[in-house]
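All of the numbers you see were taken from the coordinates with simple rules; none came from a lab. Worth saying up front: this structure is predicted, and the values here are computed from it rather than measured. Cβ atoms are built from the backbone, for glycine too; each structure is taken alone.
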Structure P
Amino acid sequence: MTSDQMLKIVEQFNHKRDVDYGGIKVTRIQDRKTMFVETIDDVGRTVMMNEFKVEGATYWAGFSSRSQTLYISQAA
């Protein structure tokens, strides 16, 4: 997933919390997280997050191709 695609999803998330973007699941995680460990079947994988600024709000978002999930964390 490209940075531009993630930005579009984060913008939609900023307006409406329940977002399903073309089969991509969006999951909000704890605030101020810059990485997230996704666990599937007892196997953990780190998802690195990138910073996105939307309408004065700052979010960290990272995509997992394994689960087709975009994880979003709001910055302080």
Structure Q
Amino acid sequence: MEYKDMKFMDAVKYLPTRIVNAISKLLGIKGIVLYITYSMITNDHIPESGIVYVWIFIVLIVVFGREALTFIKDLKKVG
């Protein structure tokens, strides 16, 4: 069932499941990617002028996956 179809109490009951899923994803490959990005920034492997763009790109990829790549491809067509 999608969120838009859920009643308020159903959504509240589903929150613990969402939290567990978020923790498992952070401990998986997505968490590793975020940690590596963070360590590269703190060790000055990424120039200061590009940090914002790198974070935006990494978070888009980690959170949205393939849909983010499609969005980025569409942005390139517009620009």
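Given structures P, Q, which gives the highest value for distance in nm of label points 7 Å out along Cα→Cβ at positions 41 and 65? Don't skip to the answer; put the middle values down first.
Values: P: 1.8; Q: 2.4.
Top value of distance in nm of label points 7 Å out along Cα→Cβ at positions 41 and 65 goes to structure Q.
Which structure, out of P, Q, was helix-only ellipticity at 222 nm (-39500 (n - 2.57) for each DSSP H run of 4 or more, over all residues; to 500) derived from, given a value of -5500? Before the final figure, lay out the partial values.
Numbers: P: -5500; Q: -25500.
Matching structure: P.
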Using the calculated result 37, 27, 21 for Cα extents along the principal axes in Å, pick out the matching structure from P, Q. P
Give the label, chosen from P, Q, of the structure having the highest value of distance in nm of label points 7 Å out along Cα→Cβ at positions 17 and 49. Q
